[in-house]
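Colleague: As C-alpha cells, here come the structures.
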Structure I
Amino acid sequence: MVMNSQEEIKSLVETLNRYRNEYYTLDAPSVEDAEYDRLYARLEKLENENPDLVRADSPTQIVGGRVLEGFKKFTHPYNLYSLQDAFSLEEVAEFDARVRKTFPNPEYICELKIDGLSLSLYYEDGRLVTAATRGDGSVGEDITAQVRQIADVPQTLPDAIDLILRGEAYLPRKNFDQLNSERELEGLPSFANPRNAAAGTLRQLDTRVVKKRGLATFLYQAAGEAPRETQEEVLEYFAQLGFVVNPDRIMANNLDEIYAFIEKCTQKRDNLAYDIDGVVIKVNNLAQQDELGFTVKFPRWAIAYKFPPELAETKILSVDWTVGRTGVVTPTANMTPVTLAQTTVSRATLHNVDYITEKDVRLGDTVMIYKAGDIIPAVQRVLLNKRPADSQPLEIPTHCPECASELVHYEDEVALRCVNPLCPAQIREKLIHFASRGAMNIVGLGEKVVTALYDNGLIHDVADIYRLTEPDLLKLDNLGEKSALKLLSAIDNSRANSVERLIFGLGIRHVGSKAAKILAQHFGNLEKIVLAKPEEIAEIPALGMTVAHAVHSYFQLEGSQKLLEELKLAGLNFDYLGALPKKDGILSGKTVVLTGKLSTLTRNEAKEKLESLGAVVTGSVSKKTDLVVAGEAAGSKLAKAEELGIEVWSENDLAKL
C-alpha cells in the first residue's frame, strides 16, 4: 500500500511521543529501544525529504521527558542536549565525515554510554547546591535531597569554585539483583532493568530509600565555561576534584581506532559491573566543539553509537486488539514467556495490520523478538522453518472489539480505525488524555478512576468532569471521602490552567503540547483561535497548513463549539498566562550568548530578561551570534566573539535595559 508522507509523519509523531512519555516520564516503556529507534529513523528520513511537513510536536524537535508531580521544577541555565544516535558503523563514518569538513584532522575521545538517568550537579563556592534531572532539556526535577544520598557525589569540593557538571546516575548490577530479591520477598513487582530501577530510585520522595539502594554516578561533561581545553582534561580535572569518571575511554584519530574500541566494548559489556548501551564519540577539543555548535536537538560534535538489540526465540499464543483515543486499533501478541535483556517478557507489539502482513505473523508461529533493555519487545521475524503445517494467516478483526462498529482501513493510513465517535474505548481514552499531566494535569484522575466514572455513567465527555460532586465520587469503590475531596480540589485547580493545556487536552489531530503552546502564545486566547482562518494559523512558524486545517476543522464542528460553551460556563480559563514573545523588543530577532559569571543576576534571570526583550538565547558563539553578554572571568566564548567582531555587552549594559 502506497502511503501519504503527511499521514505517515502524523502517525509516527503520535506513536513516538507516546513511547517517549512512557520512557521518560512514567519509567514504564512499552516498546524496546530498537523499535523506537527504527521508527525515529523513518521519521527523520521523511522529515528530511519533506521539510515543510515537520511538525512542532515532532520528537525530532524536542528533548527528554517531563517534570513529575511531587518534585519542584528546576530551570536549567543552559539547554541540556541529548545525543544523536548511530545504529551502524556507517553512521559513525558519516559523523566523522561531517566533522572533517570543518576540522580535517580531529582528535576524538570515546567513552562508554552508561545506561542510567541523566543528571546535572550545580556547585557554588565549592558546595553542592542543586541536583536536577534533565527533564525536557530546559526544565527538570529538583532531586537535590535524593542525590545527597549517593555516596560518590561530593557535597563539597577541595576548591571554592562554581561548577556545573552533567553525568549519569546508575544502579550497579549487584545492587539491582539484591533490590529485586528483596522486592520479590516483599511481594512487590521486580524492576525491569537497572536503568528503570535507578530512575525509580531518584524519584523516591523518601531519601532513606535512595540511600539504601546504593546508586552510583559517572560524571562526563562541564556546562557553561569549560574549566579546561579538552574533554580528556575536563575528565581528569573532575577526578582531581573527587568525582567518579569512567576510566574506560580512549583517544582516537581515525575510524579504525573508533571501531576497535566499539568492538572491545561490545565484547566486554556483559562482564561490566554496570549496564552500558553503546559508545559515545566526541570531538576532544572544546574550542572545536564550540565551533561545530548544535542543531535544534543535538550537538554536532558528538554521536552515540548504540549496540544492536538482543534477540530471543518464542512462540505466539494469541493476539489482543485494543482501541486508542483516536480510534486506532492496535494488536499485541501474547507469547510463551522468555528471558530477554535480564527480563522475562510475554507480550510483544505488532504495531498495525500492515506490520502483521509484511512479516506474515500467525498464531502458533515461532518468532525472534528483540529489545534493548525495555519492557515490551517487538517481533523481528518469523522462523518459517518452524511454522506449523496447518498454519493460517492471522484473522484481522472487521469490527471494533469495544463497540462492534465496523472498522475502517484508509488507503493512506497503516492503522485500522474505529470511526464511531461514541465508542466507549475512545471516550475513555480521550478523558484520560484530557486529565493527564501534559494536558489539564488533574492529579488523581487517572485511568482507573476515569474508567470507573465512565462505567458508572457519571462522565461522558470532558465537560462532565467539572460537574462532578462529592456524592458522585463516593459512589466509586475504593475512593474514600479524603481522596474524593482531593480529586475535587485538583479538578477545581485545573480551571485556572493556562489555555495551552486545554488546547492540548482537547485532543485535536496534529496538535501536540508544543503546537498548543505556539497557538496560545500567538493568539493570546482560545476565542481568537476559534475564529482564526486556516491561512492565519498556517503563517505561524513551525505549524503549517496541516495543523491549520486540523485546528480550523475541529472548531467548526458543532460538537466542539458546544463543548467549549460548556467548559466556559464551568469556569475554565481560555487565556494564555505565560510570557508572550516580544515581537517589537529592543533585541527582537537577535541571537545572544551569555558567558562568564554574573554578579547581580542568576544565569536563568539573565536569560529570561533577554528573552523578554525578544532575544533568542543560545549556548555557543558562532557567525550567527549577534550579541554576547560577558560577566566576570569570561573565557573562550568572549575571545571567540572578539575574534569574529561580535558586539559584546557587560552585565551593566544588560541591567540598564
Structure II
Amino acid sequence: MGWKRQPARIALYNRSLGCGRIPGSFFRREGRPSEKAILIARVTDRPLRPLFDESLRHEVQIIITALSHDQEHEVDVEAIIGSSAALMISDVPWNGPVGAVRVGLIEGKLRVNPTIPEMEDSLLDLRVAGTRDAIIMVECGAHEVSERYARRGAGPRAPGDPTAHRPAMGDARSGGQREVHPAGRGGQRGTARRQCARVTDPIREIVVNNTDRHKLNEAVDALREAVLAEYAEDETASPKEIRETILDVLKKAVRDRILNEGIRPDGRDYTTIRPLSAEVGISPRAHGSGLFQRGETQVLTIATLGTPREAQSLDGLSPEDTKRYLHHYNFPPYSTGETWMVRGPRRREIGHGALAEAALAPMIPDEEEFPYTIRLVSEVLSSNGSTSMASVCGSTLALMDTGVPIKAPVGGIAMGLIKEGDKYAVLTDIQGMEDHLGDMDFKVAGTAEGITALQMDLKVGGISTALMRQALEQARQARLQIIDVIRACIPEPREELSPFAPRMTVIHIDPEKIGMIIGPGGKTIRGIQDETGAKIDIQDDGTVFVAAVDGPAAEAAIERIMGLTEEPEVGRVYTGKVVRIEPYGAFVEFLPGHDGMVHISQLADYRVNKVEDEVSLGDEIMVMVTDVDPVSRKVRLSRQAVLEGWTVEEARERDRGVKSGGGRPGGGRPSGGRGSP
C-alpha cells in the first residue's frame, strides 16, 4: 500500500535559555532534542498534519523554540498554538487555524489550563486540539477516571474550547496562499481511473474471499502487477497513478463492506477482539518478563529493577529533574517483515513508549512503598495493529511477574471508525489495514475501574457525543476482556522478587552524618560497596537505600553504615580493636570512626602493672562505655566492667573514681581522654 509524502516536519528545540539554565554535559550547550521535546513535537504535529492538502509535495518545516519559561505552565499547548499562528501568517497552503487547551480534574472539577503545581493534584491531564468546527487530536493520562470525565473533557462540548484560543492573527495573511499543483502530468490520473475501473469487481471479490491479510495482499499485488504489465506501453497511463487508483478502489471496497455488510477485512464483526494470549517468565534471567499476543500483534516486555541512584536525570524546561519509572518501546523492522537501518529509537517509537508509560504510571507504587527504579523495555516481535496497546498489556504482565506491587492490572485497546455521512461503524481492536483506511485511531488504556491513558486522532470533521460514548463503552468492554486474560495468566503480583533482582533495604540516618558515610572523595562509600558487593544510594534527607542480590551483602553494608553513624551509648558493651597503647591505658576502636580509652586500672579484674602485659596492638577485646564527655565527645571505656558484670550505675561510679584519682592501687594515673598524659 502506498503512503502520501509527509509535507511537514516539526521540531522543538529544548533551549535552556528559556528558563535561565546552563545545559549539562561536557559541551554545555544543547544537543539533540530531549525525549520530552520530541513528544511535544509529536503532539504539535498531530493536529496540524491533517490540515495540509494531500497534493502538497513541498517540504514544510516548523521549529519551535522556547525563549522563556515561567516554570508554571507546560509548553506543549503553546507550541500547538504558536505553530498554528506561524502557518497562518505564512503563505503555506494550510486549512487552519488550530487551537489547543489542557484540562485537569482537580477536586472533582474539570479545570482549564491548570498550572504545573496544580497538576500535581490532578487526576487527569488532558490535551485537546482542533479547528473551529471539530476536535482533531486528544491525548491524556489519568488516574483511573471514568469514561464520563473523559467524554466530557474530550467530547464535542469540551469545557476548554480549543478554538477559543485561536491566534488573533489567524486571518491576517500578508499575501495569499501558494497554489498547490498536484503531482503528476495533466490528465494521467483521469486516464488511470478510467483504465482501472474494470478492476473494481475483481478487488471486491478479493476482499470477500480473503480474510487472511497475507493472502489478501498477495492477491492485490498480483492484480496490480497484471494491470501494470497490460498498460506498460501506454504512455497515458502512469504506473504511479495506477497504483494509487487500485489503492483507492481497495479502500472503498473495504469501507463499503464494513458499513453495509458489517464484515471487516478479517471476517470479524465490529466488537470482536482477535485471539488473545498471555505468558510470563519468558526470560529466566530477567527480573520479570511478559509476552502478550493479540492476533498477529505480539509484544515481549522485559522488566529490570535498580537502585534510586539509577533513576533517569532530566535536563529540560520542566521542573521535574528525575524519573524513576521508565518505559522504552522498540519496533524492529522484522516485526513487519521489512528491512531498514536500525539507528536508535525514532520519533514514533518514543511516542508509543511514552503512551504506554503514561498508561501504567498511576499504578506504579510510590518510592516509599517500593524504593526501586523500574525500567520496562517492550520489544515488538510481530505487528498488525496497535503495538502500543499490546505494550501496555505486556508491561502489566512483566511488572506482576517481577513482583512490583502495582495497584491493578492495566489493559489497552485500539478503536477505529469508518464514517460516511451520518452512517458510521465503531471498530474494536483495529488491525493495520483498518487503521490506514479508517477515519479514527482511538487508543484507550486503563484498569477495570477507569481510564489511565487515552489518545485519539481523527481524520474526519468531528464526532458526535453518541459516537464518543459508543467508542468508550466498546473500549471498556474490550479492556475488561483483556484484563481477564492477564489475570488468568497471573492473578496478582508475585510475593517474592526474582532471585536475580536486588533486595532493597531502607534505613535513615542523621543528615549531618552523610559525610561520614561518603568519606573524602567518596572513598568510604566506595570501600563499603567493594567489600560487601552492595549498592548504596544516599538521599539528602538522610534516607539510605542499600541494594544487594543476596541478604548477607546487604546486612554487612548496613552494619558498616550504622557503625559509622551510631553514637556511643553509656552502659553498652562493644567488641573493639586495640589501635594505640600508652603507659596509662589502651585506645580501642569500638565503632567505625569512634575510639575511646581504657584506663590501665580498667583493663582487667586484677592489678595490671604494664598495659602491654594485658593487651597488644590489633587485639580484639570487649569493653563497656562508661562515660561520654558532652562537650568534647571523648569516650571512656572499661574492660573490667565486662569481666565483672558491672551495671551501668556501677560503671559510672567506678569511672568517676578513676577520673578523681581513686583508681585501683598501682593502676596508673587517671586520664582525661585520648592523648592526655
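Every number here is computed from the coordinates shown, using simple stated rules; none is lab data. Quick caveat, the model's predicted, so the values are computed rather than measured. Cβ atoms are built from the backbone, for glycine too; each structure is taken alone.
Colleague: Work out the source of 15.0, 52 here, i.e. which of I, II gives that when Rg and Dmax of the Cα atoms in Å, for residues 107-218 alone is computed.
Modeller: It traces back to I.
Colleague: To test your reading of the models, identify which of I, II gives 4.6 for distance in nm of label points 7 Å out along Cα→Cβ at positions 499 and 571 when calculated. If you can, show how the numbers build up before the last one.
Modeller: Numbers: I: 2.0; II: 4.6.
Going label by label, the one that fits is II.
Colleague: The value 0.10 for FRET efficiency 1/(1 + (r/R0)^6) of positions 403 and 435 (r between Cβ atoms, R0 = 25 Å, to 0.05) was derived from one model only; which of I, II is it?
Modeller: Numbers: I: 0.70; II: 0.10.
Computing FRET efficiency 1/(1 + (r/R0)^6) of positions 403 and 435 (r between Cβ atoms, R0 = 25 Å, to 0.05) on every structure in I, II gives 0.10 only for II.
Colleague: If Kirkwood radius over Cα pairs in Å computes to 30.1, which of I, II did it come from?
Modeller: Working: I: 27.1; II: 30.1.
Going label by label, the one that fits is II.
Colleague: A follow-up question, please. Comparing structures I, II by mean count of other Cβ atoms within 10 Å over residues 443-450, which one has the largest value?
Modeller: Of structures I, II, the maximum of mean count of other Cβ atoms within 10 Å over residues 443-450 occurs in II.
Colleague: Suppose distance in nm of label points 7 Å out along Cα→Cβ at positions 147 and 515 works out to 3.5; of I, II, which structure was it derived from?
Modeller: Values: I: 3.5; II: 6.1.
The value was obtained from structure I.
Colleague: Using the calculated result 6.2 for distance in nm of label points 7 Å out along Cα→Cβ at positions 339 and 627, pick out the matching structure from I, II.
Modeller: Derived from the structure labelled I.
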